[in-house]
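Each in structure tokens, the structures are laid out below.
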Structure P
Amino acid sequence: MSIWVSPLTLAQITQASRRTASEHVGITFTAIGEDWLEGSLPLDERTRSADGAVHHGALAVLAETLGSLGATMCVDVSRRACLGQVLHLQHGRPVERGPLSARARPLWVEPQSQLWEIAVQDATGATVCVAQLTLAVVDRIPDRAQ
């Protein structure tokens, strides 16, 4: 059974990501399941550090993007918003070839908070980074212009 309250298609996600940080670094949204979503990140001039390996900040953008998107799809977006509070990344090994792929899956989805785990693999399928993203779920502020 799907956990999505406000589901989006891959086409809708791609359209909404135009002219954003995720588009700038080349993140592609590749698949959505009943309780997970996946994306990929190229290893090129946008995502490399000076030594030629993947820049860890690019991995943070990938993790934050997938975790935040998943969290947002788990709430009624007309009433609630998800705000990232803590992003923790553990890097296991340097990556010098891409692309990288990542799967985001919730560890918990509660009314006031969510915790997402994002596992990043290299082109061989080896896990190179594991991230956890904690988000607060808050009420949207009503439009005060009325």
Structure Q
Amino acid sequence: MSTRGLLDTGPLVAFLDRNDHHHLWAKQALSRFSTPLSTCEAVVSEAWHLMGRARGGRAALLGVLEAGHLRVASTLEREAPRTYRLMAKYSDQPMSVAGACLVRMAEADPRALLITLDRDFLVYRPGRGRLRLVAPFVRD
């Protein structure tokens, strides 16, 4: 598939943690994409925290990063004003830094598919459009 995949924290953690409820779904969803998948630093930070609970989780995350399976963007460095505006706009959700960065990445590449477990992405709008999602709650 030539469409770029934007990876959120939930599917990344689920893919790496065999005990995660969404592990099989994440494996199937991620197999649809060529690597590297794109993500942002905030997603890596969230995943690092969450993988501390899984045996060997942080080592698995480092392995994925070191193997180059993820392209990690520094979205805040390049896109801080727009990212902060998104966070303010959706503060009632609340929108995480990772969520805002992923929405900004989707705005920059409208053909990208956002791989997520988070239903809040049904509400978020990149510009005036809708996000293109790969999620267990979205039919293909």
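Computing mean count of other Cβ atoms within 10 Å over residues 43-50 gives 19.6 for which of P, Q? Corresponding structure: Q. Between structures P, Q, the greatest calculated value of relative contact order in percent (Cα under 8 Å, 6 or more apart) is seen in Q. Of the structures labelled P, Q, which one yields -13500 when helix-only ellipticity at 222 nm (-39500 (n - 2.57) for each DSSP H run of 4 or more, over all residues; to 500) is computed from its coordinates? Computing helix-only ellipticity at 222 nm (-39500 (n - 2.57) for each DSSP H run of 4 or more, over all residues; to 500) on every structure in P, Q gives -13500 only for Q.
When distance in nm of label points 7 Å out along Cα→Cβ at positions 35 and 107 is calculated for each of structures P, Q, structure Q gives the greatest result. Of the structures labelled P, Q, which one yields 0.99 when Rg/Rh (Cα atoms, Kirkwood Rh) is computed from its coordinates? Checking each candidate, the match is P.
Coordinate-derived values only; no laboratory data. Note that this is a predicted model, so its numbers are computed, not measured. Cβ atoms are built from the backbone, for glycine too; each structure is taken alone.
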